[in-house]
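Have a look at these structures, which come just after this line.
Coordinate-derived values only; no laboratory data. These numbers were taken from a predicted model, which means no experiment stands behind them. Cβ atoms are built from the backbone, for glycine too; each structure is taken alone.
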Structure 1
Amino acid sequence: MHDSAGSVFLADCPARLAIEIITNKWAVVVLFALSRGPCRHGELVDLVGGISRKVLTQTLRRLQGYGLVERHAYAEAPPRVEYSLTDLGLTLVEPIAVLTDWARSYGGAIVDFQEAAEEELASGS
């Protein structure tokens with residue numbers, strides 16, 4: 001039997017790159033935040049709750065390295081920098097929206113399962 005999903009086990013499979021990108025803790029959140037339009041660094045810090053400036057900078061650089069985000073520095077005083085999605089980055093908005101919808105629909109079920117498992121573990125069953 002041939003498994004078409006089997007190719008994801010190959011070292012050079014493009015699916016591995018996609019998984020590497022979206023499994024970063026902050027990448028998907030930053031990409032989704034930028035789907036609303038260009039943002040300055042401080043705006044992103046405010047929009048993405050819980051991310052530090054340092055981690056945001058690292059995440060933006062990583063996403064730039066993948067060609068998903070672009071940095072635009074304006075020649076004005078004081079200097080202004082904005083980040084936006086590239087055309088390639090825009091292609092991830094729909095899949096991220098699907099994951100977000102899934103999380104809204106089933107996140108409660110996962111939390112319920114985790115709580116029940118913790119209670120079971122605590123009771124020694």
Structure 2
Amino acid sequence: MDDFGTDLSVFPDLSWTLKSGYDNLAEAAVRCLMTAPGALFYAPEYRLDLRRFLNEAITPEALLEVETLATNALEADPRIVSAEVRASCPGPGVLNLELLLTTERGPFALVLRIDQVTVEVLRA
């Protein structure tokens with residue numbers, strides 16, 4: 001699949017602009033990692049809300065679980081051939097994720113910061 005689709009932009013807020021290509025894929029990946037399963041009536045299986053880990057102690061085991069769950073959620077997107085996720089905790093209540101998403105066009109890197117309120121794209 002070489003087309004990454006077009007959708008409304010939601011970052012940093014719902015701007016009502018259209019995103020296509022890698023920009024759309026980046027936003028889809030972020031939404032995938034911040035939407036709790038069952039939160040979308042039209043897609044009840046939609047993915048994972050990593051912010052739930054911020055209420056727990058961020059141990060090495062928790063970081064491994066974040067990496068595994070995020071990888072599985074991202075690879076459920078048919079546009080993503082494979083995903084590599086590296087998670088770190090730079091401070092209390094904050095997760096950083098380095099994503100390397102491989103598509104049919106090649107690799108695509110994305111860096112996210114997740115806290116209780118926001119999911120911020122640091123680099124795409």
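Okay, here's what the table says:
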| quantity | calculated |
| --- | --- |
| Which of 1, 2 yields 3.1 [distance in nm of label points 7 Å out along Cα→Cβ at positions 62 and 102, calculated] | 2 |
| When relative contact order in percent (Cα under 8 Å, 6 or more apart) is computed for each of 1, 2, the largest belongs to | 1 |
| Which of 1, 2 yields 1.4 [distance in nm of label points 7 Å out along Cα→Cβ at positions 54 and 70, calculated] | 2 |
| With helix-only ellipticity at 222 nm (-39500 (n - 2.57) for each DSSP H run of 4 or more, over all residues; to 500) derived as -18000, matching label from 1, 2 | 1 |
| Which of 1, 2 leads on mean projected area of the Cα convex hull in nm², largest value | 1 |
